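Below you'll find the structures, each written out as structure tokens.
Every number in this text was worked out from the coordinates using simple rules, so none of it is lab data. Here the structure is a predicted model, which means the values were calculated and not measured. Cβ atoms are built from the backbone, for glycine too; each structure is taken alone.
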Structure P
Amino acid sequence: MNYDVIIVGAGQGGAYAAIQLRQQGFAGSIALIGRESEPPYERPPLSKEYMLGDKAWERLLIRPADFWAGKDIDLLPGSEVVLVSPEAKTVQLQDGQEFAYGDLIWATGGDPRRLSCPGASLPGVHGVRTRADADAILGELDSVSRVVIVGGGYIGLEAAAVLRKLGKEVTLLEMLPRVLARVAGEDLSAFYEAEHRAHGVDLRTSIGVEAIEGEGRVTGVRLADGSVIECQMVIVGIGIVPAVGPLLTAGAAGGNGVDVDEFCRTSLPNIYAIGDCAAHANGFADGAVIRLESVQNANDQASCAARAIIGEPQAYAATPWFWSNQYDLKLQTVGLSAGHDQAVLRGDPAARSFSVLYLKGGKLIACDAVNMVKDYVQARKLVEEGASIVPDDLADTSRPLKELNQL
């Protein structure tokens, strides 16, 4: 069968690309191919509201299940593309079916990175990436009293907060000297470490995992120092591996993801890539080639690819933003703090409402706001402008950020 546009990956980016094509007037045929059996749904709530039972499955759907047919979008769930032929402009599914495309959008995201130590595949060891992952965890929790979480990024911290609310004993292990080390400054790391410990999490940094122990099911985690933490479940949150194998095999440039230009085009003709798997030169990272794993990036790159396909190209220049909910704390981030040379603390972390503002070469490049919505909203404009403001002024909570004078 032939389609004008085939979208591979029915997550946030793929679903939004299909929606954007229709909203922007594209009348051609569209196929949306996804590995999972469910219609497109939001993933961020999986490690938060969904696991807590605060958000029912139906509320995670990006659109109602009957939306896709109503927009004349062929949804092909439970299907995986294993082969791409740029010359023939075809994709092949795992069952041998072949489809031809005019344009192809690759929006596959990635798979949870697995531990490489002995015992990593034992029953009771989980990632958190799909509804099936979350359901598997929830299905076992009644017989679980102690959980070990490996990885001190947002997924690990969010899972820890949820499991503590559910009454489980939690140990969180981070190999680096602090949690969130790759995405935030020391002030924010120290705050979240203290919060999790105050909520009863046994949080340990600078520690590696030697093996997962158990016969038939996980019974413990052996650390690099030889000690063993007894547990009945392990949750691994150490990042993702971009799902781009078929594209790289077909000759697309890339490595850690697939490389795209400012219009989300890969090096292969008529093939675009968006979302977590797309490596792009980002202006908020001084043009460095990065992957952004966020809803914002997936949606904005989906819109970018759709515009290019309909003949109205607009270079990707979206402002990065992100959020995380842990306990009663709402973290909102704007910009990219990597490479900052100065961090300014605004407010008192002890009050559980503060911001951290990041400077590079005197310019504001990012803001982390904890329970501080006004700072987040006002900092966004300053980050977009690359504002230069005296650090002492940034730290002065008596003055709104929007009223500060730029140098």
Structure Q
Amino acid sequence: MQPGFCDIFIFMQKHLPYQFFIAFRYLKSKKKHKGISLNTAISVGGVGVGVMALLVVLSVMSGFHEDLQRKILGVNAHVVVLNYKGAIADYREIAEKVRAEKDVLSASPFVLGQVMVSSGKRAHGVYLRGIDPALEIKTTEISKYIKDGKLDDLKIKDNMPGIVIGKELASNLGVFRDDTINVISPVGEIGPLGMLPKVKQFRVAAIFEVGMFEYDSNLVLAELSPAQEFFGIGDSVTGIELKVADIYKAKDVRENVQKKFGFPYYGRDWMQMNKNLLSALKLEKFAMFIILVLIILVASFNIVGTLIMNVIEKSREIAILKAMGATNSGIMTIFMLQGLFIGLAGTVIGITGGYLLGYILNNYQIIKLPADVYYLSHLPVKMKLGDFIAVSTSAIFISFFATIYPAWQAAKLNPVEPLRYE
């Protein structure tokens, strides 16, 4: 026969300490003291709301962090190999050696320099990156962000090299695909009248949209050969982009490359190149964690008040328990368990509510954002197991810590006073 509920309850009574059952019973008060049970519900609700708010905010911030990281790595390589002396002449040989390194998936040479682009009377300063389209596709994910055209259209057409520009830049210049723009180098050429700016016409081959203003307005891509010719560096490149198997091992790959090639070569990984931004996001998330933990601390005061009122109400029962032989530590355990039950119940409710709210925000996109301002159509939510564990542990610890004073007050109660007039 299957054991019934009564059998299970009897088994628990025989094997669990009496403090467990008394603490659980004290959560429900007598009918003439309904306020105590209401305070218990308020305490549970306070912990639940605090946990839910903390989990939702941390999940949203994790979503922002992941979305930003995805966009950064979509345009930039995981590691770049550079030369202290400037351009790299033997880049083909270096690229072949780097591809043989552990954890390196691909390598692509690039040329980078600051230029000005203009169309009509409109002009804007940008970074011009010269790339090999066939290798760039294997190294970065820029091709995924192209909205109009494709990366292969960079090839020379009608004796005019192609260029890929961002959506914001195209809007600022008032140009569309297949229009012509002028690229002006700040380092000009010496002419009869002195230093003259170097100007070259490019055909708008494609338009991309990453979703970050910095890239969509300040980055343009051209084929490697026209870029080399424009910057006058011959058959040399600025550096070599690397794609690694694990983005969090980019630092190890960078250090290995530096050791292998030595001076004047050096490497930079994506975390170094975006250190300030990523550090700011990490600090902001930590600050929000501390601030929102205060909500749980406020809820813990409700637990303190509830237990103190419970001690006052149960003073007669405490005296009887002491008269029957209950120790001070046993009395303390009863009220500490009562507070722990409140914390556990609130934490479970908060975790459930936080997960459901995060799921709804992420999948049903209830909160809309103006895409032209934030470059996000909705709040990005990324629920991480580590955040749930950290928040749950903090909530339970704070709830348990809040029980110490009321439990101590109950333990030091003199059993004679409550029973004097009985």
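Numbers for the structure displayed
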read-out	value
Structures P, Q, by distance in nm of label points 7 Å out along Cα→Cβ at positions 77 and 325: label with the highest value	Q
Among P, Q, structure where FRET efficiency 1/(1 + (r/R0)^6) of positions 45 and 237 (r between Cβ atoms, R0 = 35 Å, to 0.05) as derived comes to 1.00	P
Highest-scoring label, criterion being relative contact order in percent (Cα under 8 Å, 6 or more apart), among P, Q	Q
Structure with the greatest value (metric percent of Cα pairs over 27 Å apart, set P, Q)	Q
Parent structure of the calculated result 21.4, given that mean count of other Cβ atoms within 10 Å over residues 205-212 is the read-out and P, Q the choices	Q
Mean count of other Cβ atoms within 10 Å over residues 277-284 - highest-scoring structure of P, Q	P
helix-only ellipticity at 222 nm (-39500 (n - 2.57) for each DSSP H run of 4 or more, over all residues; to 500) derived as -17500 - corresponding label from P, Q	Q
